[in-house]
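Listed after this line are the structures, all set down as structure tokens.
Read-outs throughout are calculated quantities, based only on the coordinates presented, and are distinct from any laboratory measurement. Because the structure is predicted, anything quoted here is derived from the model rather than measured.
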Structure I
Amino acid sequence: MADATGRDTVAAVWRIESARIVGALARYTGDFALAEDVAQEALAEALVSWQRDGVPGNPAGWLLAVGRRRAIDAFRRRAALDQRYAALARDLGEGGAAAGRPPAVDGDAADLLWDPDRVDDDVLALVFTACHPVLSREARVALTLRVVGGLTSDEIARAFLVPAATVQARITRAKKTLAAARVPFAVPAAAERTQRLGSVLSVIYLIFTEGSSASSGADLIRFDLAGEAQRLARVLTRLAPDEPEAHGLLALLELTAARFPARIGPDGEPVLLEQQDRNRWDPAAIGRGRAALARAEQAGRGLGAYGLQAAIAECHAVAPSAGATDWGRIVALYQALGRLAPSPVVELNRAVAVAMADGPARALPIVDELLAAGALAGSHLLPSVRGELLTRLGRPADARAELERAVALCANERERAVLRRKIAGLPAGP
């Protein structure tokens with residue numbers, strides 16, 4: 001059995017490369033479900049082999065080679081000795097592989113398996129396949145976060161406040177549905193691509209959200225997930241250059257990621273927006289984000305939901321300090337966003353902006369209305385914001401109760417530490 005170090009190495013490679021590996025295997029096999037199955041088999045083999053033989057020089061190429069061998073074995077079991085199997089066997093050079101052992105992967109074989117010119121298309125095709133309209137929205141999100149984002153079922157469940165068994169069932173049903181409907185693994189034609197773009201944008205956004213504010217674990221930011229979402233968004237803008245919301249989403253992701261360097265202190269703890277050193281914000285990312293936002297505005301149709309969020313992020317990006325931020329404009333942008341894409345999270349963010357623009361007394365009724373409606377039940381966000389507002393209103397006992405409730409609901413260790421510091425800083429007494 002692999003020790004903890006071996007498992008950590010395998011997990012790190014998988015987290016970074018899983019989408020590309022599954023995408024490449026899906027292209028080679030033409031079978032989405034089989035591609036994910038054999039990729040998981042390759043992952044299991046790596047847990048044993050890398051501990052025994054050491055980590056290969058090209059880990060992704062090794063996993064791809066083993067995955068392709070497992071695919072060939074699956075075709076054998078199906079007695080499908082057709083041209084597809086023959087082509088896979090020839091490409092792999094099966095005759096030189098030792099029986100019963102995964103094939104060695106040298107530089108040439110890795111180059112054959114890992115075609116950099118196809119990586120973007122493979123991953124994007126993976127997203128469009130997982131977002132096919134034969135699947136429910138919940139299934140599309142769960143499947144894409146699993147095969148593209150590399151999240152476990154438990155992580156997806158925590159992100160969406162549902163049982164892990166529910167997520168696992170959605171993923172299993174989704175793969176069976178795609179197989180039954182014979183959905184091809186490919187980036188769809190332009191007309192169909194437009195119809196499915198909304199789902200793709202939503203999934204990329206959710207992957208980035210999980211990366212930028214991890215729902216659980218010891219890290220506040222999962223840079224691998226956030227970076228993958230940014231990469232996918234860039235690919236999407238190249239594929240759909242006339243879609244303003246694709247540029248709006250890219251702008252939002254770039255402008256949000258620009259703050260990453262200042263969001264974590266030397267001790268790994270989160271740094272709140274008003275306390276961040278804005279000199280550490282990434283000016284190149286801000287420039288890319290503002291350029292993408294301008295591209296979205298040039299379409300002349302008005303900003304969509306992602307474009308409006310990007311405009312909010314731009315307000316923060318150009319402000320020299322939290323106090324100098326144009327909070328009135330941010331409130332107006334959230335009002336527009338609430339009309340276009342209403343949600344409890346949008347209302348909660350609007351409440352925060354109202355508190356900054358007009359004071360906590362104006363914001364508290366917005367939060368209380370959400371609370372009365374049972375919105376965001378099970379999430380730490382609402383009690384966290386309410387506790388902050390009550391603190392500013394001089395109600396420490398009520399604030400303590402809300403912040404303690406937020407701690408109990410929060411699954412991220414770093415965010416819990418921030419909430420506990422806020423509790424410790426509250427004055428004693430009523």
Structure II
Amino acid sequence: MTNSILELCRKREPMPQLSVKERINNFYQVEIGYSEEKLRSEASRCLQCEEPPCVEACPAHLNIKKYVFEAREGRYRDALGTILERLPLPATCGRVCPHPCEDACVRYTHFDPISIRGIKRFIADQLMEADWYPKVETKVEERIAVVGSGPAGLTVARNLALSGYQVTIFDSSPDLGGMIAQVIPHYRLPLKFPGKEIEEIKKLGAEFRKGTLGADFTLNSLSDQGYKAIFIGIGTHGGMKMNIPGEDLQGVHEALDLLRDIKLGGTLPQFEGKKAVVVGGGNVAMDAVRSIRRLGADVTLVYRRSWEEMPAGKDEVQEAKEEGIEFKILTNPTRILGNERVDGLECIQMELGEPDASGRRRPVPVEGSEFRIPADFFIEAIGEGPESEALKSMGVELDKRGLVKVDDNMKTSIDGVFAAGDLVSGPGIVIEAVAGGLRAAESIDEFCQSKRGK
């Protein structure tokens with residue numbers, strides 16, 4: 001997208017000139033430094049479609065046509081208000097959303113799509129010092145508990161606080177924001193985000209309690225404290241294992257844990273001058289390879305399916321290639337080699353067979369195609385799962401994957417308990433979790449109103 005605003009404003013610096021800290025924070029970081037004239041010029045490219053396909057493609061159905069028009073007119077406050085109607089995280093999504101809206105843009109057929117994400121980011125950044133919401137004048141009596149401060153939980157909290165409910169957000173981590181605050185690398189989302197969005201929710205009267213989930217924290221204990229409805233949005237923070245020989249060797253890491261240590265300043269392995277292999281094809285895998293590259297490693301990504309089936313965002317894949325990441329596609333690890341620590345990886349070539357349950361062609365090993373990759377580190381990024389056993393013990397019904405079962409209104413098997421986000425749908429993108437939070441907030445409001453009338 002060479003004509004998009006983001007491409008015009010991309011700032012890159014050569015890795016050898018940067019310290020390790022600078023690599024983590026700044027290398028290939030996109031900076032919005034364009035003028036209002038350029039912003040309005042980009043917004044003017046919008047065709048203002050009668051039935052905008054971008055709106056349908058956006059999981060949260062933001063009124064893109066309206067806020068792009070308001071941006072074109074220079075009415076940034078109005079544009080932000082339009083965005084905030086359905087998205088409490090405009091600065092964050094303006095940086096990390098894989099923009100399915102742009103993929104649906106009519107202009108994408110023959111030209112570059114409108115840079116919808118870039119426009120959203122610009123609008124939010126213009127008003128970072130302003131108050132985003134009007135003061136809530138009318139209060140209602142019900143208290144609502146929100147468990148988890150990720151995108152779904154923040155959306156529920158924001159919408160219910162705007163409606164006058166007394167909302168308390170509980171989170172086990174001292175770092176609010178869920179995985180968007182704890183895992184997404186600095187170069188995509190600096191530490192100050194989603195801090196602004198959270199502060200604006202606090203101004204609405206929502207209370208945040210950090211580090212509060214423990215053995216004595218149950219759905220019954222929340223009900224006993226007087227909460228009339230409970231929302232669960234704890235995400236999928238558990239990494240999955242390949243279950244192949246050698247996973248117990250030193251040098252094997254789970255991508256989510258590693259990304260948390262990088263983002264939050266934990267103890268990191270010495271990657272400088274080493275060889276690292278990351279297995280996976282999603283956005284977490286891309287975050288891992290690009291972060292480890294910044295730490296000085298020679299990085300290879302191994303993925304068992306084809307380029308077309310790789311779920312990571314196209315921008316992320318392209319930028320990983322530009323940063324020198326080696327890709328081995330249609331390749332599957334079968335054994336991690338080494339004595340006490342990793343010194344290589346045994347792999348086999350794959351070919352695509354018949355479609356599986358997901359509709360994608362099943363990868364099948366090619367007999368006699370085994371080969372080895374030298375490696376000092378092996379990082380698993382093959383997916384994330386829920387840590388939901390505690391919920392099961394509390395009576396919440398789960399599916400076979402450990403995800404929470406809900407109906408169309410995001411209600412769980414327990415009356416008055418709702419859920420949304422990755423805990424319900426499986427790992428997804430931020431805007432999908434926001435969409436689930438929007439539906440849950442509406443259902444909680446309807447639930448409380450129905451109880452109020454009895």
Structure III
Amino acid sequence: MINQNASLAIGYNYQDKTDSIQKSGLTLFALGFLGALLPLLFSSSAGSIVLAISTGLGMGGLLLYFFRTYQKSPAGIRNNGIWLRASTSRGTIAWLTAVFLTAFYIILYWFPWLLENLIRATDPLSQLLRGKPADQWFLYGSFYTLAILVMGVRALLKYRHSRYQVIRTFSVMFFQLILAYLIPYFLQKLQEPEFYFSYFWPLKYDYLFPGTVSALFNEPGALGVFMIFWTAIISLLGVPILTYFFGKRWYCSWVCGCGGLAETAGDSYRQLSDSSRNAWRWEVAIIYPVLGFIVLTTILLWVNSYLNGGLLGQLSNGFAQTYGFFIGSIFSGVIGVGFYPIMGSRVWCRYGCPMAAYLGLLQKHFSRFRITTNGGQCISCGNCSTYCEMGIDVRWYAQQGKPIIRAACVGCGICATVCPRGVLNLENKPRSGRYAPTNLISPENIRILS
């Protein structure tokens with residue numbers, strides 16, 4: 001007798017079966033999330049305890065869910081049902097998540113008083129790490145770092161079969177926790193300037209502004225001077241050298257906190273990145289003017305510092321304020337993260353980040369880095385293009401055996417990781433023959449046929 005419920009599909013018949021352990025983990029996360037919002041409703045010394053317990057409960061629930069989810073299947077990427085889930089295919093859950101994230105950033109930047117009770121709940125941690133009460137940026141930095149660490153565990157489990165992805169994930173977790181969180185706050189506790197050693201100009205655009213440089217030079221001791229030279233040397237000398245040898249991936253996928261959040265918390269949304277030619281045109285039309293704008297602003301501020309005021313001073317200060325509002329706040333925060341569930345995890349990196357533009361120009365024209373392709377092995381499955389978070393049509397290159405040398409590529413390596421045939425390979429070979437395609441049919445195959 002024929003089973004009427006049996007699937008006749010040739011491919012894998014995906015069924016999203018969430019077992020009791022996974023459901024328990026999700027329940028704990030939901031309870032923890034709701035509990036973390038309770039301090040918003042009242043001002044009390046118990047708020048810190050409630051927040052700590054709720055955060056621990058929520059993160060513990062997520063980790064339980066992640067471990068159980070990836071324990072149920074052998075190592076290897078299985079993006080089963082990713083276009084069937086409301087959370088990863090612009091469904092209702094995705095839109096609700098986008099609205100929540102966008103609203104959070106708007107409140108954080110412009111209405112922080114609404115978060116006052118929640119901020120006060122993080123005072124004990126702030127006193128411990130930096131010796132003073134918390135503000136909205138400490139609250140944000142703590143949540144940001146926690147998101148990268150917890151979702152980094154998910155990435156480690158998901159990509160545990162890939163040595164490259166495991167090391168890369170550990171790298172972004174390390175740089176965010178140590179260089180972008182603990183060290184800056186520890187410096188404040190020592191009465192030193194807050195300084196992020198993993199962020200450079202032009203991403204951290206004010207680090208080379210004359211006001212910042214002057215303030216650091218006037219700091220007692222040699223640490224302020226070291227910070228200036230660190231920023232200048234890495235931004236103007238270290239970045240070109242490192243990019244020449246390793247491409248922009250050394251920063252965008254291994255060090256940067258923005259990229260770290262995209263690669264961990266944003267990993268579930270990478271397939272949402274628009275790979276159309278029209279999206280590429282918008283990318284080019286926006287990101288390079290952003291880079292030009294901050295370069296011009298920096299130059300004007302330095303010229304003004306020598307001319308000492310006047311109309312030029314008003315113009316340069318206006319440029320700086322405009323950039324800080326539209327790019328530093330709205331683009332990088334509200335849109336850059338809030339739109340993850342709708343436009344993919346690299347909206348900021350693709351369209352707005354001046355550091356990505358700077359690195360991209362170096363990578364395309366002066367770097368040894370490229371992704372080589374073996375067109376003869378490509379079966380046109382499209383996994384590489386689907387999961388490219390930068391919207392690059394990788395399959396188009398692979399089908400023709402052409403190396404991928406794009407300014408946008410952040411070298412995350414997911415295209416090579418999801419390829420079932422080993423067509424793609426990230427390489428740092430000498431620049432000679434960099435643009436030469438691979439042979440679709442090798443001489444060895446021809447000799448076998450003859």
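Structure above, values below:
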{"read-out": "helix-only ellipticity at 222 nm (-39500 (n - 2.57) for each DSSP H run of 4 or more, over all residues; to 500) from the coordinates reads -16500; which among I, II, III", "value": "III"}
{"read-out": "Read-out Kirkwood radius over Cα pairs in Å, for residues 322-409 alone, computed value 14.5, structure in I, II, III", "value": "III"}
{"read-out": "Structure (I, II, III) behind the derived value 22.7, 71 of Rg and Dmax of the Cα atoms in Å", "value": "II"}
